[in-house]
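What follows are several structures.
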Structure P
Amino acid sequence: MTSPARSLAASRAPLTLAAIILLFVLLASTGVAFGSTWIPLSEVWDALLGADIRGKTVIILQFRLPRVVIAALAGGGFAVAGYLLQRVTRNDLASPGILGVVDGAALAVVCFLAALSNESNALITSIAYQPVAAIAGSILAISAVFAFAGSQAASAIRLLLFGTAVAAVLKSLTVIAMLVGPVYQAGQAARWIAGAVNEINWNEIRITAIGMLPLMLVVLMVARKLPPADLDETSARSVGLNLPSFRIHIFVLAAGITALSAAFVGGIGFIGLVAPHLARRLIGRSVHFGLVGSFFIGASMLVGADLIVRVLFSPTEVPAGTVPAVIGAPYFLYLVMRTQRHD
């Protein structure tokens, strides 16, 4: 992007971000209003503001709003993790899915579900431990990537290559765990892997939000160091940034955010790839605006995906994660071909 174009994008960043947030609010409101019966948006907002809408308040607050809130948290989390990884690796193809983080969380959650469920398909322990399992799986996955990379861990390209290999292995192990595990557990595990936001309750949302808040605060604190991460190691060190160490911290932070995002809704792919790209194109290189924009674009993508499957397939519950995959896969191929043309 030329310097005048960057200046123009920077000057328009606040207005563009406001438009992105407005789009999210409209999608979220529509997501709450739509269901087996349409509830007017005015009544949705009245209920959200505390009014008692006879026969509708419970539907809005206990059934429809939770799936919208978890979709926003998860979609935004995937997007922020993707933004961090793309900036710190200086690679447009970096995303939580490609680095093995999502597949590590998937394997851990499937093992958690299989090992701690009874024949009535009920967990014998608290659901609060599911994000713990997801985080542990993500951190183990990213640790395996660094372990295999060894002395080459300072290379972003090497990390991407080893991450792709680790992700493939973990995906295969997850399929094996589903096949050899109890039959009654396969359906729940498959639903989680596909990515679904229905059947979410406020306790699961509270767990996700409590875990997500401190991580997002850390993201905002380290964001000022992301522009120097665009430099080579020598230049970054000249401005006081130890790039290899900083890169490791960002990878671990992205792994934690991804794990919390995936803990209850599943390993939804491509949001972490596409949303940061859209944010940079619409907002420019501003880090803080880019992070916030990525969050709301990712949130809009998953809320919108859930709305699409509800409109197209009602009353059947189709996992919302199928829509980002259908849209994101062609976009990924486009990025690969564009990268090859530039090489």
Structure Q
Amino acid sequence: MPMMPATSELRRIFLLDDGGAPVVRLDGHPTARRAPAVVAIGAFDGFHIGHQELVAKTVADAREHGVAAYVVTFDPDPDCVVGPGPAKRLLTTDDRLAMLAASGVDGVAVVPFTPAVAHLDHAAFFERFLAPVLDVRAVHVGADFRMGAGGASDVDALRSWGGERGVAVFGHHLVSADGTVVSATRIRGQLASGEVEAAAYELGRPYVVRGRVVAGRGQGTHMGFPTANIEVSAAMQMPADGVYAGLALVDGTVWPAAVNAGLPPTFATAAGSAHLEANLIGLTANVRGSAIALAFTRFIRPSRVFASQDELIATVLANIDQIRTQYGGSGVRIA
């Protein structure tokens, strides 16, 4: 029997869980008293299972010692400032901060990342940004953590600094899957290869992109499968070209979706062709102009040129039937 995920799971996938810790931007002008705290530091793009374990250990340490647990992160991602060319993002900044805020911590501290901040060593960074607002008792980072000019401030440097100040520093072993370290870079590679199920395992949830429905070719309706053409920020990582099973959130309802990523080869030169389009199974309303979020759940087939329109229609309708068999043919209201 076809079945959509439970409402609670859909809300988790699309980041609709209620509540979350406060997010504070550290602008150098603190307004609150210094709170004793244990902190985790990182960029946390994707907030994958390795990040989740690091934060969970931070929270456990804070609870054991009766102090607050904070995540310290950056906006923009440091890679956008100091990298040779920014890598594609796995989360928007808003989604990244929302996930961190919902991770069980007591607060998220956001440092505005600039070239000047990139050149601060660990001691100057703590003194300028954290000391005015947090009485740091312990620091949790990944074993490969580095900061400052040339990445000179590593775990050993942090430990030496912390030892002089009574601050415990923990460099945690990185989480592995199938013998390989889980990382944002590895997940980007999986998505770029169409391995959305492998990426979902390492993210701890299906991969989601957000965009807006825009005008398209208008041919899908005449062929029996109207599509929503979706405009997504060029900064986001996209899965490999191909057809995927997915879920689409529009106006508080989640619909089963047949998703085409990449320019459809058959219509590559047609005006209005989109690089991302989805047939929302069961939806009859016009959603042009609406915000939409797409979760990629399963790769179905690669993109290809069809010999005829009849072959294209038969193939696409068969793909839609596969997804309808998995998820059903109607939407689920979750917000």
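Any idea which of P, Q comes out highest on mean count of other Cβ atoms within 10 Å over residues 83-90? Walk me through the numbers on the way to the answer.
On the way: P: 23.8; Q: 14.1.
Structure P gives the largest value of mean count of other Cβ atoms within 10 Å over residues 83-90 among P, Q.
If you rank structures P, Q by FRET efficiency 1/(1 + (r/R0)^6) of positions 107 and 195 (r between Cβ atoms, R0 = 30 Å, to 0.05), which sits at the top with the largest value? Structure P gives the largest value of FRET efficiency 1/(1 + (r/R0)^6) of positions 107 and 195 (r between Cβ atoms, R0 = 30 Å, to 0.05) among P, Q. Which structure, out of P, Q, was distance in nm of label points 7 Å out along Cα→Cβ at positions 131 and 203 calculated from, if the result is 4.0? Of the options listed, only Q reproduces it. Sorting P, Q by distance in nm of label points 7 Å out along Cα→Cβ at positions 227 and 291 from high to low puts Q first, with the largest value.
Taking -8000 as the value of helix-only ellipticity at 222 nm (-39500 (n - 2.57) for each DSSP H run of 4 or more, over all residues; to 500) derived from one of the structures shown (P, Q), identify that structure. Walk me through the numbers on the way to the answer.
Numbers: P: -24500; Q: -8000.
Clearly, the read-out refers to Q.
Taking 3.1 as the value of distance in nm of label points 7 Å out along Cα→Cβ at positions 19 and 51 derived from one of the structures shown (P, Q), identify that structure. Computing distance in nm of label points 7 Å out along Cα→Cβ at positions 19 and 51 on every structure in P, Q gives 3.1 only for P.
Taking 0.10 as the value of FRET efficiency 1/(1 + (r/R0)^6) of positions 75 and 283 (r between Cβ atoms, R0 = 25 Å, to 0.05) derived from one of the structures shown (P, Q), identify that structure. Can you show the working numbers first?
Details: P: 0.90; Q: 0.10.
Computing FRET efficiency 1/(1 + (r/R0)^6) of positions 75 and 283 (r between Cβ atoms, R0 = 25 Å, to 0.05) on every structure in P, Q gives 0.10 only for Q.
Sorting P, Q by relative contact order in percent (Cα under 8 Å, 6 or more apart) from high to low puts P first, with the largest value.
Read-outs: derived from the displayed coordinates by stated rules, not from any lab. Quantities reported herein were computed from a predicted structural model and do not represent experimental measurements. Cβ atoms are built from the backbone, for glycine too; each structure is taken alone.
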